[in-house]
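J.: Scrolling down, you'll hit the structures one after another.
Quick note: the coordinates plus some simple rules give every number you see, no bench work behind them. Only a predicted model underlies this, so the values are computations on that prediction, with no experimental measurement involved. Cβ atoms are built from the backbone, for glycine too; each structure is taken alone.
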Structure 1
C-alpha cells in the first residue's frame, strides 16, 4: 500500500480512492492540482499498484483495513471527506459501514456497486481480467478494449476520453496480470450492506446519468437518503473532460463546506 499526502496543509482532508486497475496518479491526474489547492489530499494506491509487478492485489477487506489503520495512526481516526472513483466507491462504502474510522463526507463516484456470488464472479473475472491486462499487448486488442469501454459508457468518445483510455491501457504494463482479476473478483463478492447510515456522515453520489437508471436504485438501496447529484455524463468523465470538471469540483466544494456557518 502506498499513501501520499500533499496539497493545502491547512485545508480539510480529502481521501482519494481510485477505480478498477488504476493508480491514483492515473485516475486523478487531471484534477489532483485543483483539489490540492483546496484540500489536504491523502492519495491511496492499493496493494499491487505501487509499481512493483511482483506484488499482487490482496482483497477488498484487507485493503480497507490498511486504509483504516493509516487514518487511525495519522489522522486521529477521522477525515473530512473521501472520494471513491468507480471501484473506489466500494471502499468508501466499506469504510463507512465498518465504523472503525469516521468520514464526514463520503463521495460515491459513478460506482456500479455490482455484487454477486462467487461462481458468477469467477466467470466474469475470467473474461474481464485477461481483456484488461492483455490490451497493452497489441494494437488490435487495444482498439477492441476502447470500443468496448465506449459501448458500455465507461469512457466518452472525445479526444480527452481516448487519451485517458490509452494511458489506462499503457498502465497495465506495470501491473501483475493477476492483480486486475483479483481486484475485480474481490469487489464483486465483498458484501456492501443495505441502508448504511452513520450519524454525522453524509453520502454524496456523483450520478452519471448515462450509466442508466438501475444505478440510482443501487445507491438508494445501499445508503440511507444519499445526497444524489445528477450529471448528464458518462462514467467519471469529469476526471478528464474539461466540460464536466468544474461542475463536479464545485459540487465537491459545496458538499465539503455544507453545514458550516455562513
Structure 2
C-alpha cells in the first residue's frame, strides 16, 4: 500500500517527530497530535507531505476522539494509528505521590486506551488497520528503578496490547496491534523527566548503546511495512530483557550490587 494515512500522537518532538519526517519523505499522509501546537506545526511543515496538525491533549478521551474525527474528515480513512505520547518522572516507589501516579498513568496508559478505543470501530468497519503502541524495555525490566511508575505504566501498555491483539485476531484478523520497545533513546524525554541517565545518541550506558530518535523511527517505518506483534529496537534491549526473565533473582541481585538503576 502506498500513501498510507498515519496518525501519530506525541508528534511534536523525539520519536514522534522523527517518524513524521521519515513517513513524509515517502509521501504518506499524516495527522500529527500533541499539545504544543507551535512545535507541531513546525514538524508538519518539515515532514514535507500532506500533514494535518491537531493540538490534542491525549489524556482526555473527547480530544482523542476529535483527533480521529479530524483525520477521517480530512482523508476519509486511517491506516495506521501510532500511540507514541508519553512522559516520565524520576521517583522511586516510596517517593511517589498520588498526583505522580495519576498524571503518569494518564499520559502513558490512558492515552493508549483512548487511542485504541477511538480508532478500533473504524478499523473494524474496514476489516483492517494497524495500531502501534510505543512502549519501552522498562516495561519489562527494572533497568532504571527511579522510573518506577513510568515502567509500571509501560508494562500495562504491553499487556493491554497483548490482550487486544489476541481478541482481535479471532474476530478481525486484518487488524494488527504492535508494541515497540525501544531501549535507551536520546530524546527530550529525559530532560522533562528530570536528572537521570546521561544519554547521548551513539554513546553507551553499560553495555547498552544509546539510540537516536531517527534510528527508532526508521525501525517503526519498517514495522508499518511488515507488521509483527512486538519489536525491540535494539538487540541490547532485547538481550537485557531475555537475561532478566532467564533468572529474575540473579539479575536483580546483580543490578543491586552494581548500583544500577539508582539516580545519580
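J.: Say we calculate distance in nm of label points 7 Å out along Cα→Cβ at positions 147 and 251 for every structure; which of 1, 2 gives the highest result?
T.: By distance in nm of label points 7 Å out along Cα→Cβ at positions 147 and 251, the leading structure of 1, 2 is 1.
J.: Name the one structure among 1, 2 that FRET efficiency 1/(1 + (r/R0)^6) of positions 35 and 235 (r between Cβ atoms, R0 = 30 Å, to 0.05) of 0.30 was derived from.
T.: 2
J.: Moving on to the next point. For structures 1, 2, calculate percent of Cα pairs over 18 Å apart, for residues 131-178 alone and state which one comes out highest.
T.: 2
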